[in-house]
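Read through the structures below before going on.
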Structure P
Amino acid sequence: MAPAKPLPEDDRYYKIIHDALAVCADYRPKFGKGSRAGFTLAEFRELYQADAFYAWFGLDSPMVYAAHKAAGGMTSVYRQIGIGCEKIFRQVLQDTMGLNDAQANWSYKVPAPGGRERRLSLDGRIPFDVLGTGEKADRVHAWVAKATAAARVDPDVSKNLKGVVFEVRQGYKSKDSKRQNADVGNAANAYAASYLPAVVLMSVQIDSDIAERYTRAQWVLLRGTVGGSSIDSTYVFSKEVLGYDLAAFFQRNSERIKTQLSSIIEALLS
């Protein structure tokens, strides 16, 4: 089968993923020294050979360095894939919904120690007041009606919503309770500001316990399935509600994404 013909926005969207992954190419483990860029093999061996206990165990071995580099490097890869996905999704929101950068972003303030405030942000927003009327607005409002019903949002809350906010993840592979608590807080603050909160997963990688907790907090949970409906699938939502086939973009550009990632993995294992 012939490869799908590229679309005009492909290079622009692909560059977002490319630039995010490029950060991983020069990854070096920090070994708990967070203030520096990372250790070369020679610097690592000097650090560990100076520690008698680690030297006794042979932890100054180049193989230990390679294991740290590979493990930390893969964490960096997943992180950067997530960052790239956040940026692509927000750009799709801007392009399809006619939003500027400020309209496509949402943040709020929370109290911080010392009487200060801390600003927290989510990864995307569709504010109803800039959609106007027409087919685009109708699609979004119809989706919100279905999504709020499925999430069991109180009708009085639903009718007063002024938009949707999104938290975008490549997947959710850990049970980090701190991250979960923050997301539950994000949902509560979104509802307090009259926004419907939605988690957008680019993959299906999420623990069932976490998924259940998020739905209890009345997040709309979109998973990275290529089938399903617009209220449970990221790619169906993108195609039917936003009007952009995001799954097709990844399919068209899969080979060049894989080529870049393969070279990064080889560098991390070398």
Structure Q
Amino acid sequence: MNAIPHVAEQIKQHQQRIWSAGDFSRVATPTTIVGERLCESVDLRAGQRVLDIATGSGNTALAAARRYCEVTGVDFVPSLLDRARERAAAERLDIDFREADAESLPFPDASFDVILSTFGVMFAPDQARAASELLRVCRPGGKIGLTTWPPQGFIFELQRTSARYSPAPPNGFQSPILWGTEKRLRELLGRGVTSLSLTRLTLIMRHSSIEEWLQFTRSYFGPVRQLVDSLDPERQRAIAGDVASLARAYNRSGDATMAVPAEYMEVIAVRR
């Protein structure tokens, strides 16, 4: 069952507010390697028409443009698109960044050879509608490459920890983590693709220390910033302690720095 329309719209408006808070471009920069890997996994070719959905500050769109593709990046947060344009200009890359909703893409059918999204389309409130749109704008025989967070590992546990301090989600809410399961991906994409593969990969989250990472995330990651600001001082200290303990349990640095492995799924599909 999908989120009912008014619930999906409420979630979307909330998402726009929280992703506009802070400076997500700073948070996303350490994940640049994910977009680079994804572009190699879909085997991009020069001249291909590529769409990066929920591009944010442009990590994956930039990676595709570096491979001489004709790239369009869409997001529904204008401030992130401004940062993406700055980055493209700095590299002298020609990318068409547009404000658009993943659930209602402003492109004709079969407009693109390759559709990409790194930790992006998975957050669309109406999952079936978003999946239908990415299939619609991909040409037959084209490729779809996604990265998603699965229901295990550090990011999953981090979200579970945050949920203990968050208001209950509205009825009809579907967890983005579902996109990290083969079952849900086959429900969303199965009839529209001829093949679907999932590969488990690891992103190492690095920082000078866990304490510095906590402060960095609190300052620049909009969803965390809004959540913490909504809590009283006692609960702010409690969530900080819980997250720090979780990060220490996963930390593999062997010294005072932070090197936390975060599992993610790389999804590659071919459009029917």
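Where a number appears in this text, it was derived from the coordinates with a stated rule and is not lab data. Remember, predicted model here, so these are calculated numbers, not experimental data. Cβ atoms are built from the backbone, for glycine too; each structure is taken alone.
Source structure of the calculated read-out (relative contact order in percent (Cα under 8 Å, 6 or more apart), 23) within P, Q: Q. Given -16000 as the derived value for helix-only ellipticity at 222 nm (-39500 (n - 2.57) for each DSSP H run of 4 or more, over all residues; to 500), which of the supplied structures P, Q does it correspond to? Traced to structure P.
A value of 172 was computed for volume of the Cα convex hull per residue in Å³; which of P, Q is the source structure? Provide the component values of the computation, followed by the final result.
On the way: P: 172; Q: 121.
Of the structures listed, the value fits P.
Using mean count of other Cβ atoms within 10 Å over residues 51-58, single out the structure from P, Q with the greatest value.
Values: P: 10.8; Q: 28.5.
By mean count of other Cβ atoms within 10 Å over residues 51-58, the leading structure of P, Q is Q.
With FRET efficiency 1/(1 + (r/R0)^6) of positions 115 and 259 (r between Cβ atoms, R0 = 30 Å, to 0.05) derived from the coordinates and found to be 0.05, which of P, Q does the value describe? That value comes from structure P.
Identify the structure, out of P, Q, from whose coordinates Cα extents along the principal axes in Å, for residues 107-162 alone was calculated to give 41, 19, 13. Write out the running numbers ahead of the final one.
Working: P: 47, 25, 17; Q: 41, 19, 13.
It was calculated from structure Q.
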